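Colleague: Following this line, the structures themselves.
Please treat every number below as a calculation from the coordinates, not as lab data. Just so we're clear, the structure is a prediction, and the values are computed from it rather than from any experiment. Cβ atoms are built from the backbone, for glycine too; each structure is taken alone.
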Structure 1
């Protein structure tokens, strides 16, 4: 269950925090203190901005950050608790993002003993632009719809509609003159104020009413919200509360439990629909394109979350828009760019995981042509991938030769095939015996020119288990000492050439690299630093973007350097928890479920509820006992066709299995058995 987080006004860091609520079709980005402080703040319809801000006054008293007493945050709603002592009013302002627009409700309580006549005046600052625009001198027209009580403001290429939702007890008045206004939310901007929109009503003593304000891109969306705003809010709350309360984790780290649940919602907040298919924004509020690489890394978390249909749609969109390779990015107008070296193999990695987890082999046949084209483009020399361009995720720096992350992704993409084995063998050439670390790149033409710069990219072959244990331990020890800061995993080692704690790809901390780090450490049973990575990501979900994990931070100070809400940061947290901390992986083609849980020595328990595998739901509980650990595997229906392969810590000396009458085999710290009903496992651990 996810609990709301309450932030008190003026508490440390309050003014630096932001909230981003998104349905994928609309989003609102706003400071936690209620302000709209920069050019990215405001209300957006996908990649088009509608409003710079909205402001409300009640009987000429402007609501502001000063009257906020606290803010309640849950992943799908932000509630600003306000108090106007001079008027004896208590106000709860709630913001919601829906598929048809943004809803802002004001629930007002008259704390006095007298009836009050109240005028709510809405100032809507229209600024119809793209993310690339700054100040512009667009001329707007406005149209007042007296039937719907809404106002539509239009430019040549865009429009915005706003007004109050249907309420029976209020009068709507539109008055005043339209004005153009220059203001300075960071960058100079120009907005259009179409006039005064007033909601007038009487409020009896000790009574409470709710006024909804609606912000949409057109009248059609406004109509849907106008008549149904209360039902839409209730339906969304019920749905999202159910999802959160039935699919979650419980660990000794409350921040991790919260971050896990909020990350699932954050991932879905990036999912968007377009005329050419479903896609995913890389990060809000400014990565408003469908980035292939970001989508695919995030999709690993979506699969672990059981969002199978969404993943299928995302893969289908990328395949349909490919031109001999998977697109680097797709704009919402349908134009695309193709220049990445890592997106093709990453696409295959995600496809394989999707098919194994769902047994949807028909989908592979559907996009068979795309798969064949991708594989046909592979060029190999001496077991090293010939990388034709510099199109890796570290696009701000030059990386000469074949990148280790590209080599690793191809090895994973073709795992189990002869070509994949060859490519995996080639990873050995990146190893530097002298430096006890892996080269970031390998130059096929002249290996002597390969420069040793220790980067976090080595975490990819580590998380995939492609490195022999001895070299993996040596490398991860260096990662632990030279890369792991309080805020997460740096892109470059502290002692490396040109290290800069603020450097985008030369030293800053990323949610992406920290997620890789968590996976890699846990893969090689270095549980403590693996958990430290998860904790760093969890703490970040409350540092800047509430309920979201940021793009990148200064490795020394934790200062936000990029987007406060990055899809792959949230996706990698979920993936690291499900696939590496709990160690769950499924291969329904072989009817196999693998469990390799990594219970930290100082943890008494860890539980995972509502894990979707195929069409079944799994609950997995792990408890530390006086003799070792106890594991319960509970499916919502019998899975007597499913074979479970269990691997426990190396110090496990005895395993007993209760609840399965089918074939079972135990050897040392490993066991295999058929899942019959509720399975209970007791494992005795020797002191280490």
Structure 2
């Protein structure tokens, strides 16, 4: 190969700028010619076969010539600038992309004829590999100062973006080439950050990084599955194990590279935050304890977790102060049971992870995550508390199985596996313990919202967290919450899940109050029972109208919440017993069958009587059994049947006096509950 003996400037102006575009066109023509003619190639068609082999050989020679040009330019001892060699890198990049694409598509292009040109395709790839390595060394030698011209900035940008396109082509061709290309892209982007940061295609770069990370991760999973199925997961000498190790290293490389790039260019990645969120969920969904994770050995899943999740955890920590990321994670619209059921559990774990990190964050970051949208012009988002409870509620399958997750390590003891409920409860309670007072109202509002929604297990989680707050906080705060729960119970319309959840909270919080405040609890208890007694008396004195029975049901439900507390005062118990004894004679079997409000009244009477059975008068028990013996012989609502079973079970604890045994025992023996 002959290269004119010229200075660097003359070489670019008189040779490279004029000759190299023609070389690119020639190379492109050869590729197109091969693609159009290869269909007729066979071992019998020697003329066409010779033509195609000559074309491939010409392509190899062009690459060798370009490599010689790079070596010649690198031999100059003078400092290199893009302006003096600009034609060479861009012509090489175009040729490289066409070469790698041709090699990647060779199975499709050549089909069954590939064996006729395998040697030349290998030579072509090998020469392209060498040429790209030389080009990267050349570009690394070029230095752009702060006073670089617009043309130089544009040129280095074009080089980076061209290599990014090449990355998407070579991802499945060669691991080392792929990794080295990415290293150069990131190295140059960070090296010239001040010059390039506003013009780099950040979205394309991180999107390609994420895609390569997911591709390597899924390849690791496939290899681990194959080893599990073949029983070779412990054989470190098998080819699959070595391939698994190499692919795992690529996972680590892509994850760490992504973290590094995001750290440098966070401010320019607002539009990519949704994809970061999606990638994190996708990875978590394929690893235990997710129900969607494939069957792989614990050793392999542990290694993949340590490689990928550690880096992804660092990524989450970096993005916490970034508003677009918070808006992506806390958006009201998240994957649901139809559009992405496998992502529900990972989303919940992500939110738990975030609450664990927020305690060490400054006030502005806490405000970003703990407050939802405040103004109409804000991007709609939930608070982290709302998002976490919604996500927990959506994980119905994981709660039912139940899925076990690693718990918190305490006092140096081994980490144990706990349920999702316990995991969320411990982490959220720990976060609440460090939460500044300014954010408590948002947490309290969320806990109340959860108590008033229909899912009982989610309400129980809110109750657990609320009780921790009451116990961890001041006595006055506990008292305030008890009074609030009592007033809300009184305001609930009839028997409903809201009343049941609030009563559960009230019962548990009563025991957390100080002895002095428990006296106030007694007053609240007496007020509730007194109001209930007045409602029952009013209904009885106004003619027992069916349309007004709802007020009686509200009174009975409030009374049931009171008597369920173990420390209920004797005065309140006596008042409730009087109510029950006055209402049992009013129970009419035909009305129970016909009207839902009367069914509700009967169910509440049975529940209260079961709890207070030791104190209920004998004649009241006889009235209840008479009603049940008539009612249970017919079709009866399930909730009434369950309440009846509970009541009959309580009679087993009761000593029945001899004087009423002749009335009670025959009725008991005649009951038939299907």
Structure 3
């Protein structure tokens, strides 16, 4: 008997359309849920969105629709009719979850508000995804990916200070909201199955952007700490940092003043470490050093290809990544080795390559299930509706008073995460009640977790003022590691302990903690963390019921397993900066950001919940792997689809849209003040 998927006993009624909602239900379907997509007679409007296979429109030829609706079944219902609404209620009576992204108030006007739905299914989890939420002064505002990222995300600080702000590529902001909706649904489903009572979830695209994407909330914390509004990052904000030309393209270097010794050794110029200009951190952080260092770096890079730079960078522990296109991504050796892209056959298109799963569940060594193609319009109407049992009167939900418990109370998670993506995942779980214990080291300071360095000199703090507000009033204080803004943002609701894992006593302490824990999450370099005894084979022997979520950059296995990187370098490899760059400028001006870190945080928290549900169904622990780069690629789904369908590459779009115009930012009154305008149709114009 094959091992189950976590949600294969869950039925989801999918009333979503366009982008954010379908992405949410796509994630649930990937976890095994039976997703029944209820479409209007004309179908989900996404069926009419380009790109189309062969550039020929058709209900089953849209790359957006095909990508967002794998593993689903399609049923046609006209909810404007009494019969359609009754049939929907019949479906709801058999369901665990309903997801919708109509405008606020539409479900109520149809007579299908949550109060009505829970009468037929008291344990129903209803997830409503909208631009600005179901209540509040912005409730009925229109929105697009551009305007929502501008209002909620850090668009004002994305791009170059000499030019206009830039959005993320495509529909990244909408897809991130859908991903957040899937996480919220998984949390609420756990609560409903425990209490027998459902929930109505209110997911705002605007709020999910403000909460996470591109580390938006940590920037807000920076404003509170130092009263400074952070602007767009200038070219070369630090020595050896930025996008520079190589022999065959452009390469994003992740050098920094505190790690310059690695860069100099990589270049064969360790002699410079003995000079006054480059020998100390205080000297390296002087503003003039940025341009001075280019005299050494640019000739060295011009003699080498992107691959050569990447390979030698990794030998010396220098962060970075090539500026890739989607074509480069699909041919990338690590993605090919790991067989990330999946071939799905559809009668309208034939076999095409699609982005793969966000994460892998290692279920008794079984592979992840093969995805089913997106459905034709109404393809499953008869088989679904004819199979419905007669609707029965719903059992009355318990009115017994009980203490309000958070859904993850009683779950203990060991947290070995660093920097932003990993800690952001455990932050979500802690907020929903999990006991999260950070395991840290006094022997090694994890850079960019509790600050850049343990005791930063004032020159380093001053050099980063334009891009970060690390400490209250820019004062590191006696214990800077407890005052770093980003850490204090994502470490809330957590406990902390220190242990030396290089000593036998430290390993004993770790094993004792693993024995009494439900999960362990880590996002370190695989070879480094494994040599300290933090690996699945070692820890599963200590606790066979452990759910271990590993969040490496490129995978636990593969050619890039030992590659050091941050989120912006991973995004460079996936093609994101190439798509969102300024149309009329070189890739030296390619924006860097970390929406991939935000997506990884949401995705790995969701992956842990799926692992936990698998354990509760089978009694077995397991390892779950979410490679951050792979997790981000589906957020670029339509670009992958257009390339695999039509061989078309999208580059340097800036704020342009596939077909909407005007669609950009425009200067407003004041210094560096901007307004977004997105015209969707004639009425907007």
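Colleague: Hey, helix-only ellipticity at 222 nm (-39500 (n - 2.57) for each DSSP H run of 4 or more, over all residues; to 500) derived from one of 1, 2, 3 reads -22500; which structure? Can you show the working numbers first?
Modeller: On the way: 1: -8000; 2: -22500; 3: -10000.
Structure of origin is 2.
Colleague: If Cα Rg over 2.2 N^0.38 Å, for residues 191-374 alone computes to 1.32, which of 1, 2, 3 did it come from? Please list the in-between numbers first.
Modeller: Numbers: 1: 1.32; 2: 1.11; 3: 1.45.
The value was obtained from structure 1.
Colleague: Comparing relative contact order in percent (Cα under 8 Å, 6 or more apart) across 1, 2, 3, which is largest?
Modeller: When relative contact order in percent (Cα under 8 Å, 6 or more apart) is calculated for 1, 2, 3, structure 3 comes out on top.
Colleague: Given a value of 1.4 for distance in nm of label points 7 Å out along Cα→Cβ at positions 543 and 559, calculated from one of 1, 2, 3, which structure does it belong to? Kindly include the intermediate steps, with their values, before the conclusion.
Modeller: On the way: 1: 1.4; 2: 2.3; 3: 3.7.
Derived from the structure labelled 1.
Colleague: Separate question: Computing mean count of other Cβ atoms within 10 Å over residues 15-22 gives 25.4 for which of 1, 2, 3? Walk me through the numbers on the way to the answer.
Modeller: Numbers: 1: 21.4; 2: 14.9; 3: 25.4.
Comparing all candidates, it corresponds to 3.
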